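Student: Take a look at the structures below.
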Structure P
Amino acid sequence: MVSMEDNELMTRVGPGTPAGELLRRYWHPICPTAELSERSPKKRIRVLGEDLVLFRDGQGRHGLVSEQCAHRSVSLYYGFIEADGLRCPYHGWKYDVSGRCIEQPFEPEASPLKNKACQSGYKVQALGGLFWAYMGPDPAPLLPRWSPLVSTAGVRRICVLPQLQCNWLQIMENSVDTTHTYYLHGHMMQVQGMGDRAAYYYRPIEDYDFEVVKEDTWTGVRKIRTYGGERAEKELGHPVIFPCILLSPQRADLVMHCRMPIDDTHTQIFRYEFKPGVSGDGSDLEHPPVEYVKPFKDEGGDFHLKTFGSQDAMAWETQGPVADRSREHLGVSDRGIALYRRMLREQIALVQSGKEPAGLIRDPAKNREIVIAVSQGQARMAREMKQAG
């Protein structure tokens, strides 16, 4: 059972909140790069409870600034793109990509107001066909170069899932919950006559294991299941990269599930699919194909439950916009959830004490290409890369 105070501590993501300040120490994906173009150089973004505008100025530089103008709070989304920034549509105040006010028509040239009227501006980088934002204090850590984002030994695509009407922590707790797969996915598919899609999960399970991983380039939880019976099998493990990424195998593919907390009650997931060993023309390194996944609900507003995505979304959303953990009763099979919560509280406490949380990368030598194994083949690749230096 979690107290209401601890529940608030772990779930709230806005500026100044304990979890929000922790999450701002990491890079978060905010949208596919394909959503910004010369014809459409602006996009509204809501992330960690802040309303922002992502834009590209006339020189091709990208900025991420507060949506409301510092002058009279009009939306900059409707502003004018110019060579050196974004001009407000109301009175013409102009901001560069860092959020600095660089022009104030109708104000004295030497007015100190220009230095006061700055927008909140955040760092934004493009990698692997996604824009990533860092909203924390300087100096920013390096944007992690996860193997699916940068590897030339395969092809990739981005799937944008429907926006989820629930808090981010409900989704991350599901990532360290190994037992839900038996009924939520295996049994659910079986009773709907799709047993072939459920075979992997619909087997006797004899053991679970979890380990906290703290390596040079990532920190998180590796969940490992051992399946018993005639086809006894122990997984290499699905890594949960703290705080908001899950890596998992999907047939021969490697899938990164990147979760972006929009605010306290909404979450966006970008599913990044990488097919190793498939050759391409290299264009997908910067511009992967993007698919927008169909809604998880039917026309009547009920979850259709025909896909793993719909099944997961049902389990996450029906807990409520922010799950009330003071009402729950965890069992021994929920120890992965307890472990993740303990890690989350520990990292929040580190930030509150003025220290740096785990998993940030600052050494470029450790950020060339980060391979985290979810299969035996990938484990060999990781060992070879480490030996090669």
Structure Q
Amino acid sequence: MEPRRRLEDWHHMLIMCLVIVLVSGAVAYFFLHFNFIPHPASQERTYVDNFIKVLLAIAGVVFVVVVTIFVYALIFFRRAKGDDTDARPIRGNAPLEITWTIIPLIIVVTLSFYGARVLNEISPPDLMAGGTQSVYSLGATVPGTAAGGNVTQQNTLVINVTASRFAWQFDYPDYNITSYALEVPDNQTLMFNIKSEDVIHSFWVQQWGPKQDAVPGLNPMLRITPTALGNFLVQCSQLCGFNHTGMTAPVYVVTAAQFADWVKQHQPAVTATPTPTTQEVTIDLTAQNLAFDKSTITVPAGAGVMINFFNKDNNVPHNFSVYTDSTATKAIFTGKIITGVNSAMYMFQAPTTPGKYFFRCDVHPTTMTGEFIVQ
């Protein structure tokens, strides 16, 4: 090869390498420091996000290398107009071929070890193998815990999750609590034992990251450690039927003290008997296809209210509850949950203060709602 040609080759190689280093460094920095899926709210989600950032950074560098060489070749090595001569014959370059084989091999092997480490952090083998699990206990309210009613934080809070068309049910075995909303303390390891009563569902809270299929006949577990307070949403991420998108449940991540108060105050629903009044009103209310047949209910102030409730959704639980407002933090009346096809009669006293209140199905609080008006 001519000395001048050899010098030109090194000159082009140096320029390309400089461009590749600068651009790929910027791209890698961008991918490593930018959250494409915002608001991580669990330790497990953080592990997954960091792994994805590394994958994107490596892919970005490879993309920059390929595109830089391709574009540079188009610009500086184009055939000149009127040049019909043959290009220089190249037999191959063994060192180069070995290099571009070894580098991807190193990347893949390194990522496999990193991925195994992330998987181990998300689902530790000792827990997945059914090892001993401590519970998050409430002092004197649970046998064997510290006296005095103080909250005692231990290793794992166990929650049994039951998925069925089209609802989520959460059982806290250590407190004998069943709820259709998920209330958990922050910075506490949660172990979800998940099962399905009909078809395949999938338990997923986007801000928590990992999801777990609920497969009939199996009882998989999911380990989550929430790190952010707030309200979130359980979604079914596996197509399971006509109202798959309505299969949601609210998630409340609270402080340890708030969770202790929730456990102490959480009582089974009680059907209240209204105080005798001069006014009584009877209302028929039907739940069907995961919707109420009324979006507004109007009653006199202080009246005795009787709700004839009909659940026409086969094997789907519903109820009727009234709250002071749409935050549903203070209940006026909570009706017993019934599984259809079935009916119930709810009786309670309407508020004496006129105004607009809020009613919902506690099992489907985001889709089955309405306005309760007191005049």
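Student: Using the calculated result -5500 for helix-only ellipticity at 222 nm (-39500 (n - 2.57) for each DSSP H run of 4 or more, over all residues; to 500), pick out the matching structure from P, Q.
Tutor: P
Student: Looking at percent of Cα pairs over 29 Å apart, point out which structure of P, Q has the largest value.
Tutor: Q
Student: With mean count of other Cβ atoms within 10 Å over residues 61-68 as the yardstick, tell me which of P, Q scores highest.
Tutor: Evaluating mean count of other Cβ atoms within 10 Å over residues 61-68 on every structure, the highest lands on P.
Student: Among P, Q, considering only Cα Rg over 2.2 N^0.38 Å, for residues 85-308 alone, which has the greatest calculated value?
Tutor: Q
Student: Can you spot which of P, Q the value 1.09 was calculated from, given it is Rg/Rh (Cα atoms, Kirkwood Rh), for residues 317-356 alone?
Tutor: This figure was derived from P.
Student: Rank structures P, Q by distance in nm of label points 7 Å out along Cα→Cβ at positions 37 and 365 and report only the one at the top, that is, the highest.
Tutor: P
Student: Suppose relative contact order in percent (Cα under 8 Å, 6 or more apart) works out to 20; of P, Q, which structure was it derived from?
Tutor: That value comes from structure P.
Student: Determine which structure produced the value 21.4 for mean count of other Cβ atoms within 10 Å over residues 165-172, calculated from the coordinates; the candidates are P, Q.
Tutor: Q
None of the figures in this text is laboratory data; all of them are computed from the coordinates on show. As the structure is a prediction and not an experimental result, all values here were calculated from the model. Cβ atoms are built from the backbone, for glycine too; each structure is taken alone.
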